[in-house]
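In structure tokens below, several structures.
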Structure P
Amino acid sequence: MILILFGPPGAGKGTQADALKHKLNLLHLSTGDILRDEVSKESELGVLAKKFMDAGELVTDELIIGMIKNKIVSNTNPELGFLLDGFPRTISQAKALDEMLTSNQLKVDKVVSLEVNDSVLIERLLSRGRSDDNEKTIKNRLDVYKNQTLPIKDYYDSSNLLVSIKGDDAIEVVSNNIFKALK
């Protein structure tokens, strides 16, 4: 199974990813973790990515897709599926992911969209106490999400892959609703 966990900052993607990866036997692919791993291994892709990161620029879609492809292709356990968290973030990334998966005889099985009201998101993010979690920054991140990432929802909905889950319930309720929707 290849599953994408989708939602705005503060929707609980990380929390739900932890539950999903264990219950469904999935390898959790977080783009941030993959980037750090490739850079620390000084792989060819990691060296290229570090140049972008050191310059304060976004790592290109091609590099991110290459890193994800390496993780998927190097999987030695065919029983293990994948959970993508934090990727794709744009329509172009979603299309590139589809092309890469298709070329490896794979496909996305489901996209779980965690739906949470902005007021709840802001409250959650403010309560984390991170230095970059102030109301102005949070509202900007939500605007960026709505303008750049939210269109992916329609992209996957048009392929009948999208499952929307109310994400502002208790953690266990959200997890149970995700598991029910995936059966």
Structure Q
Amino acid sequence: MKPVLSLGASASAMVTRRNTAVSEAAPCGRFVVEHWRGGKRINEYHFPNAVTNEGKNFLLGVMFKGATQKTAWYLGLISGTGYTALAATDTYDDIDQAGNGWDEFAAYTDPANSNSATTRPAWIMGSVSAQSLTSSAVSVFDITGAGTVKGLFAVAGAAAAQTKSDHTPGSYLWATALFTAGDVTVTNGDQLKVTYTTAASA
């Protein structure tokens, strides 16, 4: 039997090529914390942060909608006491408030500020380079009481944003982070020396 050629048959093929020009920007960051005791560095911790929804919204507002830029930024410590969880929906207004998954660890002084007993250390920023922004000087927490530190956070906003345990509306919680190696136990006289980097993408 001879093969039959059907003139109604057709064949087609499609070739797709990935668009390699696409770049996805997702804000991120990383903390480096040196733990000092008795004048000696006893440990060093490296861990990533998560940028909150509030932080992302603030970034987009400044970049594209004319929102007011914040040039003064501060770092704080997350307490292990009463901790349950971090969430992308955490906001500045939630800090130390009922129902929030974490509280601020406030048993420290800020040696770089004259009101050292009440202020959060400033994040001293260098220049933007290679799509990232990092500390030009360490932010120092002089621990004044024993406790457990679970992580760190970064904030900006009104003048009160520099005050420990402040949660006044009008400021912004940019990022939160937990020590990936576990909670850090601190005692009176310890120092935590922090370097922070934020970047446009991982």
Structure R
Amino acid sequence: MGLTQSQKLAVTNYIIGLRIDLVGSLAGVKYYPENSCPTCHRVLKLSEILKGYNNDPKDLRTTCPKCKERFVAKLRSNTAELRWYCPNQALSALQEGGSREMLKPEEILQWNDSVYHSLLTHFGSVTNAFKKLGITYTHGEVPNWHSRVRPFLGKLPDTVIAQIVGVNRNIINALRKSFSINAFNRRKLAEKLA
């Protein structure tokens, strides 16, 4: 028997949140997505924020599923409150002006901190974002990831962790097994979250 719709939603929100925590751990930043509608004050789940974006790269707003208010989602970090671009908006901003692939990660951060942190939360790294655009990015940015992913092994699918750090899933699988950590199990997580 498959998961119920509410179980699927709970698992999806858990994975999105933990994925953002992993990205933050790798970048040395703690992220706090702002998820409250300014009009009706409904607290949106992470999946609702992401679903509320449209495909217009110039429209940075999401939609509250309750009152339909469009508002700019915020992403707070250790030091700043940022606009939280959706994946399409962040990629579009990265392409504007051209030759951003020549910039080091810290230069992209300096150019536009909201775009930089949005890219990290959605793609795991600037390298992965450029890969989505078909561009090879030559500036490395995830040093010493082995120790930083350990707390997330088994709590996230191996494929998610592998995508974020830019390695083959088999490498994460072998690392997880070396610590005798069971693989991520969607059903067990759904039962735990119930």
Match the computed value 2.5 of distance in nm of label points 7 Å out along Cα→Cβ at positions 72 and 144 to one of the structures P, Q, R, and report its label.
-> P
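Can you say which of P, Q, R returns 9.9 when mean count of other Cβ atoms within 10 Å over residues 64-71 is computed? Present the calculation step by step, with values, prior to reporting the outcome.
On the way: P: 19.4; Q: 9.9; R: 14.9.
Of the options listed, only Q reproduces it.
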Just checking, which of P, Q, R has the largest value of relative contact order in percent (Cα under 8 Å, 6 or more apart)?
-> P
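Identify the structure, out of P, Q, R, from whose coordinates helix-only ellipticity at 222 nm (-39500 (n - 2.57) for each DSSP H run of 4 or more, over all residues; to 500) was calculated to give -16500.
It was calculated from structure P.
All of the numbers you see were taken from the coordinates with simple rules; none came from a lab. Only a predicted model underlies this, so the values are computations on that prediction, with no experimental measurement involved. Cβ atoms are built from the backbone, for glycine too; each structure is taken alone.
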